[in-house]
Structures are given as structure tokens and as C-alpha cells.
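Each value in this text was obtained by applying a stated rule to the coordinates, not by laboratory testing. Owing to the predicted nature of the structure, the values given are computational and were not obtained by experimental measurement. Cβ atoms are built from the backbone, for glycine too; each structure is taken alone.
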Structure P
Amino acid sequence: MTPKASYKTIYGVLRDSILDGALHHNYALNETDTARYFKVGRTPVREAFKLLIQEKLIVPAAGRGFLVAFGPEHADINRSPLSDMRVRMNAQSEDTLKIRSVRERLYPQMEREIACIMRLGEFQLTELDVSAHLGVGRTVVRDLLTRLERIGLVRQNNKGRWFTVPLTKDRISDYYEMRILLEPAALILGVGRYSRTILEEKVSRLRRGRENLDSLTGNDFYEFEMDLHVGVLKRCPNEEMRHAIYRSQIPLINVSFSPRFHRDIRGQEMLLDEHEAVLNRIIERKPKDASELLREHLELGRTYMCDNFDRIRDRGHIKIPPYLRAMED
């Protein structure tokens, strides 16, 4: 049986604790303390709180957080941490949260590893090899592979065997076409949701990078790409659009973060200048200008990558994970 989503488990534990009095009337709940107690991120906690609000078991507190609204009234607000209360989790709930915690920790690592080697062709992977490499059970591995399949990084054939999806020139062009259509529109939809302080911090990182071009690493370029194309565009309120954009971004972002790629093919400083120009227009509250600059930036990216496809496929410094086996050309 598939484990319940972590927010449902957290909701169930908190709901039971409220109903049995372990979390009494006027007990103060907040996202940070709750996330720390359950050892999860704040997103599942937020979703659990929404369900509790719907049942009128908690209500928003003055300022921040929530107050328990069930049970015999307590005049004073209790702000003790959850760890000091009589909250109890059964073994099944603990196991569910532990499994999901492992998945959330391992998934970004595996997503980046797979996306990075797509340019090198097709690889086969087995649940057993992935399980041995990551040190987790095959149930967790299946969940990871299913998530990777949803965003197009791996596929399963009719015999149940798993393969990475190779990054061809046509696929690069297709990914970029999706991004050119959607990213500028998503930027405009996010107007009013951008934090000036965060945008200025991103610009400062770009300027520091320009001053230290020779010392930039692959991870620096990866962060620059994520800063603009993922960090900014996640403010778009259209969830379906965000998902479609991310699916098209990941294979490309993980191809182009090599310093050698930017130095020999595109020019390191040019990339940083293009990113800064987009961010500055957002800061200046000129979203249409920012959107147009972003579109031009993506069109240039498509040209550079398609024109230099053979060089992109150079293994260079790429370390192939041991759970992947190259297929014959």
C-alpha cells in the first residue's frame, strides 16, 4: 500500500492530539516548530494546518501562527514547543514520515545526476543497483524512479526495465521551444510577487561572479541558472505552467552549468550580463522588458546548444553514477 502523503500523516497526528486534549485550547502552533518536530519541510506542515482550519480545530492567531480552538477553554496561550507536549505518533506514522524524509533528501541528488548524463546517450538502471548505491529499499527506489519518469528523465519499457532518456538535438530544441513560449509569460504572471531584496541579492551574486570569472565552478553556474530560471519563475501563480517549465528546464540547466561550456562556447560574462539585465528590469518594475530580454536569452541559448551539440556530448569532467550502465550505440 502506498504511504499517505506526509501532510496527511502530520494532520492525523495533530488532529488526534487536539481531540484527546494533548494539544489543548489556546495551544500555539507554528510552522517552524511543527516542521522541526516532525523532521519535514514547512510545505507539508502548511498543508496539514489547512485541513485543521477546515475542521475549525485551529484558528489564525494574532500576528503569526495558529491557536487550538477545541476543548475546554484556557485563558492563557501556551507557546511551549511540540516536543514538550504529549503528542504521540504510532509506528506506522513514524515509518511514513521517515520514508518520505529519505525520499525528499535523495530525490534532488538523483534528479541532477540523471539530468547531467542525458547528453551522453542512453543508460540502463535497475532498482537493485540504485537500491544498493543509495542504501535504501526498493520501495523508495520505485518512488524516486516514478517521479523522474513524470518529468521525462527516465522511461520504463514494456518489460519493466528502466532507461534514462537521451538528450538529442531535437529534444534540446523542443525543450527550448517550450521554455521560450512559457517562461516569459510566467515572468509577467509573477508581477507583484517578487521580493526586491531577494532580486537585488541575486544581482549581487552575479556581479561577484563577474569579478571572479576565473574561479567560478560548475556549481556556481548551476546556481546562477537556478536563481533566474527556477527561483524567479516559481513566483508564477499558475502551478501547471510552473510544472511544464521545470520539466523543460532541468535537462538543459544541468547540461550548461559546466564552466568550460560557458567559456568556450557561450562566454561566461555574456551569460551573467543577460541574467542581470532580466533581473534589473524586474527590479525596475518593467516586466514586459524583462520578459522580452528573457525570451532573447533563451533563443540565444537554443542556438548555442544546438550548434555545439557534439561538444555538449563530450564527457569531460562528468562522473557517471555507478548505478548506470551505458547502452551500445
Structure Q
Amino acid sequence: MKDSFRQSLVYIVILNYNGWRNTIECLESNYKSNYPNFEMVVVDNGSTDNSLSKIKEWTKNNCIKLKTEISLFKGQADQIKKLDQSFIPGVLTLIETNKNLGFSGGNNRGIKYALLNGADYIFLLNNDILVKENTLNELLTSIQTNSQIGAIFPKVLGLKGDLQVPVELRPPQNFWELILEKNFLGFLNENFTHRAMLKKKSPYANYNYDRLIAVHNIVIAGALYRKKVFKEIGLLDEKMFMYCEEGVFIKKLDKTKLKVYFTPFTEIIHKVGGDTRKLAPAYLYIKRVQSEFYYAKHYLQLKLWQLLLLKCLTLVYYVYCMFRFKSYRGYFGDFIKDYVIAEK
């Protein structure tokens, strides 16, 4: 193995929000990695379940050195600085935001810390992901085969071994794909879904998951990134609280010469929605459609009539959910205020 590879400094960033059990399981899987040159960074995104104490207790019981704790006032990013310490493999850093900054905001605090402290690569992970022993090693080996690979992600499998992210999957790129992705027509015919359309028109029909391949997709919190990616396209867009980050990332990356690659030679296990299951479905739906509208307006740059139709269809669907699920009724005011009349 080349010395340059051995010397690559990897920062593994895990975002935690009221999910210390999942976070600890994720940490345990990473500490079994056969690539040793990493620092673990856990960003606690304003948890209220005593997560930090539980994670610190776990580090003590497992002889994991706690490098530093960084407590941010109201999550302010400018409080993250370059530390006056050298890189020590295997240590863990805790960043406490003291405020729920959302998916992008929380991850950005970890990314900024990694970049300031000498990261060559950043491995972003949801806390409900388990990695294999060879995952990081294989991702590093693959990304270094081509300098134009800005990010790379492995197979994403469910607990039952099902492939969650087929190679043809990608974010919607226009109005009609967005309509299909929202599944407004899927209940009429299963062929009228975004996934079905992408599978039918897939340029990867002859791909047998047997080689590295460039794709127009990314698993944001399950991918390894070169540091130059964030220097060229910036950090994650914090105007979206959660959801649709993949689409924004791809749109921004398209303006560079960098590509996203998929490798079938290793995998991660995704438990699916680990900590979001604790949140009300209506709340999550509102956050999703907020981000979706922002993505449609600012990145897909849809026309006004398309944006208005999108809001109307989303309103109709929410009313339908109110009749079907009682829990949606209590969030109708928030839906009107934060989505229907919001100008975001």
C-alpha cells in the first residue's frame, strides 16, 4: 500500500439528535475499521435525551480517548477553530451545537471542524448506519484511482439485505420528475413513480454491480468526500432544515469537473429513519416539502406556474392526510404558515 494512502487523514462525522443508542452502535462499527488513520467527530444537534453523557460514558468504558469537547453558543459556526493539537488516530471529538440546526447545519459544524484541522477526506454518516470492517479502506482505495472522483459511496443495504439505493436512482431534475417523485400519480399506477421511470430509462441497464461507475446521485450521509469538494462548492445549504440535500449537492457539483462514483465492493447497513421515527409524521412532511420547494425554486429554477401548481398539489395531499391520519390535523396551522404562505 502506498505511503500517501496510509497518511490520508480521514475525519468521520456523525450527527446525533436524541439518538445516542444508534450513535453508539455506529461508533462501534467504525472502530472495527481496518483503516486506522481516522478521527471520529460526533456532532450533537441540540439533543434533550442526555446523549452527550451517554456517549462520553461509552468512550470511557471502551478506552476511547476524548480529544476535545466544543460547545457552541446557539450553534454559531465561527466558534469552531483550528486546534493547537496534532492529528491522533482513533480519538473522538464532541461538538455540542446547543441548538437543533437541522441536518445541513449540524453536519456543517463537523465538516468545518474537519477542514480546519487538516482532513484529507471526510466520511459523513447518518447515526443509523453501520459500516463494515473494510468500508473506509475500500472507499479510500477507490476514490484514489481517479482525481476527478470528488465523492464516493458504497452499496446501501437495509437490515434484510435489500438494496436501498439502486445505481439508476438520482434526485429529480425537472418539474415532471419532481411530480413523479412526490408520488401524486403513483397510487393510480405503480409505473407513474420516479423510481419506476428512472429504472425504465436507466443508462445502467447492463451494469451488474461489478465495477466502479460514475453516477448522478449521492448518499449525503453515507459517502466519502475529498476536502476539495467543499472548497469548490461550499458546505451544505443550511436554508434547508432536512431532506433534498442530495439534489442540491449534485446541482452544485455539476458546475465543477468533479464526479460522484459508486463502488459495489463494500457496503453500509442503513436502519432507515432511526431517530426521525421519534418525530411526528406531519412535522417531517412539512420539513420535507419546505426543502423540496426551496430546491425546486432555487436549484431547479422552476417557472412560477410550476411552483404554484406544486404548492396546490401539496396542499391537496395534506388535506387528504388530515382525513386519513388524525395526527396531521394538529399541524395544519404550521403547514399553512411554514409552507403554503411562506416565500422560501
Q.
Can you rank P, Q by mean count of other Cβ atoms within 10 Å over residues 15-22 and just name the one with the largest value?
A. Q
Q) P, Q: which one has Cα extents along the principal axes in Å, as calculated, at 71, 54, 34? A) P
(Q) Taking FRET efficiency 1/(1 + (r/R0)^6) of positions 183 and 311 (r between Cβ atoms, R0 = 30 Å, to 0.05) as the criterion, which structure among P, Q has the greatest value? (A) Q
Q: Identify the structure, out of P, Q, from whose coordinates helix-only ellipticity at 222 nm (-39500 (n - 2.57) for each DSSP H run of 4 or more, over all residues; to 500) was calculated to give -10500.
A: Q
Q | Test item: P(r) over Cα pairs in 10 Å bins from 0, in percent, for residues 151-318 alone calculated as 9, 33, 40, 17, 1, pick one of P, Q | A | Q
